[in-house]
Structure 1
């Protein structure tokens, strides 16, 4: 599907058009006129964090996914921006805090889903966007504000955060252009480098964010939990480890 098709399908009143959402504006003197979009899956066993099974069961992996999503949404909720959006594959649950507009994911591959999420959010509120996933529960409001700030001020056209495994954890754009993402191979060891190259080839001014670990493996889960004591994610991982040790402790 072409960039023109993506944008054309999201005009108000046209096929596939979306209605403007209701959103709350903090005080203008404190708010960043930007929006943060979280693209995520409903934490259903067997559909999330499958690379953590084994050693965890699908149910336990889903618990970790929900904890990671909870920490991510908490960080977004704590960032003073005009709007917060959850682009969700699935249905919202009690883990969703207030103050988010929920939109459904659409598209086939992840590149299409990212483009749809950005376009759906931007067409209803034409402000700069910062998109993140649910695999970096260590993200903070300060990091998110640092990603949105240059887009708002106009000192950058894009902000970008590489992930340690070669992917990327954050993509911020001052203006949405589907051609910046469509066709970038996702979930590959060089996805981050390819996405960054696409932004550079478009001549965008790019502000880089710190590299973060995203959670796909048990080792990465342990590293992130160690770095975020007291987080939902760290507490969940500790609880699962303790639960697994209890039967063994009873054997003599």
Structure 2
């Protein structure tokens, strides 16, 4: 699987990839789960720029966080510094990093899609080592069965943003293989500051998607049972053919 490189685009990540609305919905979903299952300590092993980890730190939860991308961690730690927090997030691989024992591990915003199926199983076994007995693993991933419904088959503009004389236009091309469950994406970023010549950044990567049935089998085979499944962060009922995402609350057996 070809990995996405965030190093050149990490400083633009919050502008293009997340929104205040999306983060609010994901954090609300998590907070409801944390309260329901009395979760106090959380390891965010794919924290990105800190959308979940920093939010829950501010809420008083015990948080440790890491991400595979140094660039993303630099952005997250810069946010912590501006908030005058003493915590530091770490560069780390969800398949191998060891933080100790927590009530819950999270990997949000399709993070497991960056792993092959075999590497996802390695990650699950590492999550178990980072969890207390009967601990929880909460995550989401795009629903493979829904992908053909709305995925453009041609090159298209998938995002346009402007802020403080910074202008970004991003072109996207996707190729979906329903047999393997992999989607190959090419992003072409056109970035211009003021009236200076624009810069082009190209990135190509693979994402592994799942249908719920296969995901459940993998989880159970690796020591997790599914407690709850939803079709989005609003906790809508999961529908196998039409839900865009699979949101799962699972527990270590």
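Here are some notes:
- For the structures shown (1, 2), FRET efficiency 1/(1 + (r/R0)^6) of positions 133 and 213 (r between Cβ atoms, R0 = 30 Å, to 0.05) is largest in 1.
- Which of 1, 2 yields 0.40 [FRET efficiency 1/(1 + (r/R0)^6) of positions 53 and 101 (r between Cβ atoms, R0 = 30 Å, to 0.05), calculated]: 1
- For -12000 (helix-only ellipticity at 222 nm (-39500 (n - 2.57) for each DSSP H run of 4 or more, over all residues; to 500), calculated) the corresponding structure among 1, 2: 1
- Which of 1, 2 yields 3.6 [distance in nm of label points 7 Å out along Cα→Cβ at positions 189 and 205, calculated]: 1
- Top of 1, 2 by FRET efficiency 1/(1 + (r/R0)^6) of positions 61 and 125 (r between Cβ atoms, R0 = 30 Å, to 0.05), largest first: 2
- Computed 1.2 for distance in nm of label points 7 Å out along Cα→Cβ at positions 141 and 229 - originating structure among 1, 2: 2
- Origin of the value 12.8, where mean count of other Cβ atoms within 10 Å over residues 77-84 was derived from one of 1, 2: 2
No value in this document is a laboratory result; all are computed from the given coordinates. From a predicted model like this one, the values you see are computed outputs, not experimental measurements. Cβ atoms are built from the backbone, for glycine too; each structure is taken alone.
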